[in-house]
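Structures for review follow.
Every number in this text was worked out from the coordinates using simple rules, so none of it is lab data. None of these values were measured; they are calculated from a predicted model. Cβ atoms are built from the backbone, for glycine too; each structure is taken alone.
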Structure 1
Amino acid sequence: MVQFAIARDFMGMPFYFNLTKPVGRGYPNAPADDVSLLQFCFAAGATSKQPPPPEILTAWSKVTVSGRTDDATLASIDAWQRFRRKRFGPSVEVDGIVSVVRTESGLYGGAQGPSYDIVHLNFMMLFGIASIWPRIDKDPRCSALLGAANRQALGGHLTP
């Protein structure tokens, strides 16, 4: 189930949605709600008023929120990680896997490393659906499964 995570001093973001299991290459049976969250980040980011660079936008615009790790999802992960490696250097993994955040800071290696992919992708999602964020369940691209996971993750943190 998608997790609600408090962001400890992460660039002004109060919280983000975290995965429960890795998604991507080598994880064909990743939980559908985790895959859906990642796909939703791509779909929302592709239509943002601050869209990603063209090499990412091309891949992201082909993603649908299906909950299945398909070729479009894998291509979008690859494009995202290549872009981040080019921008932030060799400390960014390019392995085709979006990992579960394991630190309070949302950064690899505590306060010194780059952000985990899913944390950074939460920003892209936020830019894409700013008027309704964090209620991603209000967006028409959100699947019923992801909507339920979103409401459960937010639990008592927000009012309906």
Structure 2
Amino acid sequence: MPLHLEDLDIMQEVAGLNSVLIVPCNMCAAATVAMNENKPFLRLFRSFLKSVPFDQYIKKLQSRLRAKGVQSTLFKCTLPHQWFLCMSTQGRKRKLAEQVNKYEAVIVLGCDSAAETVRDAAESTNCKVIPGMKIGGIANATLQFSLPGTISFQDSKIVSLSQEKTR
């Protein structure tokens, strides 16, 4: 299962900025939002390979940024093999490195490893990397597939990252 992520309050960090690039992990962050909102992760025939709850989450974030005077652009990736930001291809990393140059900051919607991928891409720039989420645990859920092509998570819970067993 993917990591379960928790939102971080980034509004103070973006205060005074004019432009940000939002870089999402389309797996862990999207699965987290779908589980938190108890909505389908994917509906293959309605919104092919796009998590509607996560898309709405990003639009709300963009609206909040706009209200603070910050323009935002979404770094998109629709290919399933590139959904995990922490395991990006060289081509995707190169494209990200080209994009970060155009912004004052990058908001990463993903785990620490996703943020590291973005930091590597922004290494030779003055672009600030702002984590928008932090690891809260590991998601544990039952994957449910229902017609017509809906993928959901049922009975979800968060498992601690700790190695110690709770009795």
Structure 3
Amino acid sequence: MINTKAAGDSRYALSGKDGALYNDDGVLLATVETFSANVNVTNGKYTPLGDPQEHEYFQSYSVSLTFTQLVIKDDEFIQELMDGLTSGNMPRWNFQGVLKGRNGSEQRMVYRECVPSGQVDLQNVTTGDIIKRSWNLFVNRPPQLQKLLTV
């Protein structure tokens, strides 16, 4: 056998039950069903004289946070969004994304100054389905990795 590490040992693989999203005060956002944080890196291209190959250099990046929320009651997020639509001053939120490891370790990232960006569901109703609200946020500060997940 060539690969003796067997994909990092599947006994430690994590699933959705091992992750959570918290607000800035560390309160679990219990109605959040899914969340995803992504970085989009933008590079510039150049081709130096005498080299037929294109090269890239870092220009910028952006971070987005999306989550799907089960609609149980109107909470602070929808209330603050509606206030922002009326006043023209959109809310800014801070979040903590957490993954819990099997050995008690955790990966914790903090996302600061998140503002609504793109489409946000106000009401999304389908017969026979649980009512959910999708949120798309732009993260205005670099994510901060506070803790590392270990095996």
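Could you figure out which one of 1, 2, 3 the value 0.96 for Rg/Rh (Cα atoms, Kirkwood Rh), for residues 34-89 alone was computed from?
Only structure 1 yields this read-out.
To which of 1, 2, 3 does the computed value 1.4 (distance in nm of label points 7 Å out along Cα→Cβ at positions 2 and 74) belong? The value was obtained from structure 2.
By the measure FRET efficiency 1/(1 + (r/R0)^6) of positions 42 and 130 (r between Cβ atoms, R0 = 30 Å, to 0.05), tell me the structure among 1, 2, 3 with the highest figure. Largest one: structure 1.
Out of 1, 2, 3, which structure matches 27, 18, 16 when semi-axes √(5λ) of the Cα gyration tensor in Å is calculated? Matching structure: 2.
To test your reading of the models, identify which of 1, 2, 3 gives 32 for relative contact order in percent (Cα under 8 Å, 6 or more apart) when calculated. Walk me through the intermediate numbers first.
Values: 1: 27; 2: 32; 3: 24.
Clearly, the read-out refers to 2.
Please state which of the structures 1, 2, 3 yields -2500 when helix-only ellipticity at 222 nm (-39500 (n - 2.57) for each DSSP H run of 4 or more, over all residues; to 500) is computed from it. Derived from 3, not from the others.
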